[in-house]
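Some structures to go through are shown next.
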Structure P
Amino acid sequence: MAYGAYRFITRSYSEEKSQYLMDTIVKISATSRSKDVGQKIDKVFAYIKSMENDLNDYKPGGWLYTVNNTNKYRYPMHPDAYRMLQMADSLYRLTDGRFDVTIKPVFDLWQFSSANPQLPDPQLIKQKLTLVGYDRLRYDDKYLYKPYGMQLTFGALAKGYILDKAREYMKTQGLYKGFIDCHSSMTFYGNNVLPEIVGIQHPRLMNEVIATLQVKNNSIGTSGDYQQYFDHEGQRYHHILDAHTGYPVKNVFSVTVLNPSALIADGFSTAFFVMNPELAMKKVKSIPNTNMIIYYQKNNAILSLKTQGIKAILQSEKS
């Protein structure tokens, strides 16, 4: 009788669902001791959508869209934006200004989502760069102050931040084990058994992975030059811009970062992308609980740099 009661108490139910959110397919898998696990996952999707609406610079009516499209100097601060701006400050300093969330006026010139993207006029890039400069922002937890014409984008931070919040929300719903997969950002929690096998996209062979990692209860962020891009006259132009020049970073293919926080993994994957790979590898060693693998080009070959923590969980890698 006691054994039967134990089995009943520990019975679990698992389900996996997908929705199109945050400009990608978001997959959520969760395990609960309650049968309505699917309904709870639906609540997580709704939670993600509500956050996305405020933090996406292309969503009319949201906080960030309003900030970017009105001429006021002072705006009431959004609590989630405040936390991301604090993270953006750290990444701006780490990269000597190459990572800059005020890059949006330049980014929009590139039209990566267009069916027929064209190289922007160099003079226009130069002109729009005058509007870029995180160091000219002022903010506290009550208000944001920004110069006229300056616009923000949280494209390098929002997915990770939302995943962190959604993961904690899942736990409050009794979903004691699960993961959220947004393709370039993932977070796993509550797994006490075998690690998950996670593939890193091959930067030039779209249907293949270049490496697989054994990941357990961690978050992953990947930035790649194959996510939003176009090729022109034999050169790839992609969405990760150096805020010093207004042009895409050259010779780096992808950066994958692991950290318990999806925000840190997401943000640092972009910050390290805009840095010299060797310098990025030195910097990552000072960040607690953080590991990284970089794929870059040298002498027409794809090379990689890895932290010791990545080497310990690396299951396979293509040469």
Structure Q
Amino acid sequence: MDRKFLENIFSRSKDKKIFIIGDIMLDRYLLGDVTRISPEAPVQVFDIRKSEYRLGGAANVGYNVKTLGSNPVLIGIIGEDPEGLLLKEEMEKLSLNTDGLIIENSRPTTCKTRVISDSHHLLRIDSESKSDISSVSKMKIINYLNHHSGDIGVIILQDYNKGVLSKDLINDITGFAVKNGIKVLVDPKFDNFFEYKNTYLFKPNRKELEDAFGRKAKLTEEFDDFVNELIKKINCENLVLTLGELGMIIYENTNGNMKKIKIDTKAMKVADVSGAGDTVISTIAVCIAGGADIKDAAIISNYAAGIVIKEVGIVPIFRDDLIENILKEQN
């Protein structure tokens, strides 16, 4: 990959709209110090120095799409609560369109609070609902897609099992995509793992794949059996299996003929893997929108993941930084 090749991909994806549908979250970071034990109980006392808010879940995917130079359209559910307002404010600060945010009055905005001291992640506190969204919200999502059908370059389904991507909505969205010739990329979770049928790309990680089949793989070669069975069930065109420090494996399914490509990880050190999966799916989507094939898109995303896991917390990947890092690593 040379500079011209990489810049052409990102240049072609610049004006493409990538629709991200799924569980939108607010990430709250409480940063401070632990220097003593409480006199009330044998627990640490955390002194807060500052708090920060960032986009999480599908919102983080949307932000990564933007920092990579494409045009994200986020569709998801928030509550009518302070966290929902904060999430909307953070999106507006980052110039992200909020038209696709749907408010459910009886549902809390998904918020994850991380307590961090001296780069050590001490505790996470979650506020969320995992029940399916209302039928009214589902209809609003489908109506939004139908209204913008001519603008969609790629669809990402970003599932964290928080209730947005229910079985019937998944079926409606994939049916819509097939009808309109739109590529769907899936970042799955356990609950609806086998519901994502006839998609362009399915991107599980090792734990998700093993959980879905109810058994561990002792050797990486054993993943081939899982993947072959999975592809028969869901009929996806491509599958990218992320393996953490072991890198990733690309499986290309061409009319039942399987091609397998192993890619080693690019990370030299690992500080925090939070958000790495978001980085991978965002980068692949932008590259696919820019005309890259699945192999090149996955390789570029592997470099992107290697950059972000060197940092503490969930951080975005920027287009120019990614290009420069790839060129540096290849020399």
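For which of the structures P, Q does the calculation of Rg and Dmax of the Cα atoms in Å return 19.7, 67?
Q
Among the shown structures P, Q, from which was the value 1.7 of distance in nm of label points 7 Å out along Cα→Cβ at positions 147 and 179 calculated?
The correct label is Q.
Work out mean count of other Cβ atoms within 10 Å over residues 187-194 for each of structures P, Q, then name the structure with the largest result.
Going through P, Q one by one, mean count of other Cβ atoms within 10 Å over residues 187-194 is largest in Q.
Supply the structure label, taken from P, Q, corresponding to distance in nm of label points 7 Å out along Cα→Cβ at positions 99 and 115 with the calculated value 3.6.
P
The numbers here are math on the coordinates, done by the rules we state, and not lab data. In this text the structure is predicted, and so the values were computed from the model without any measurement. Cβ atoms are built from the backbone, for glycine too; each structure is taken alone.
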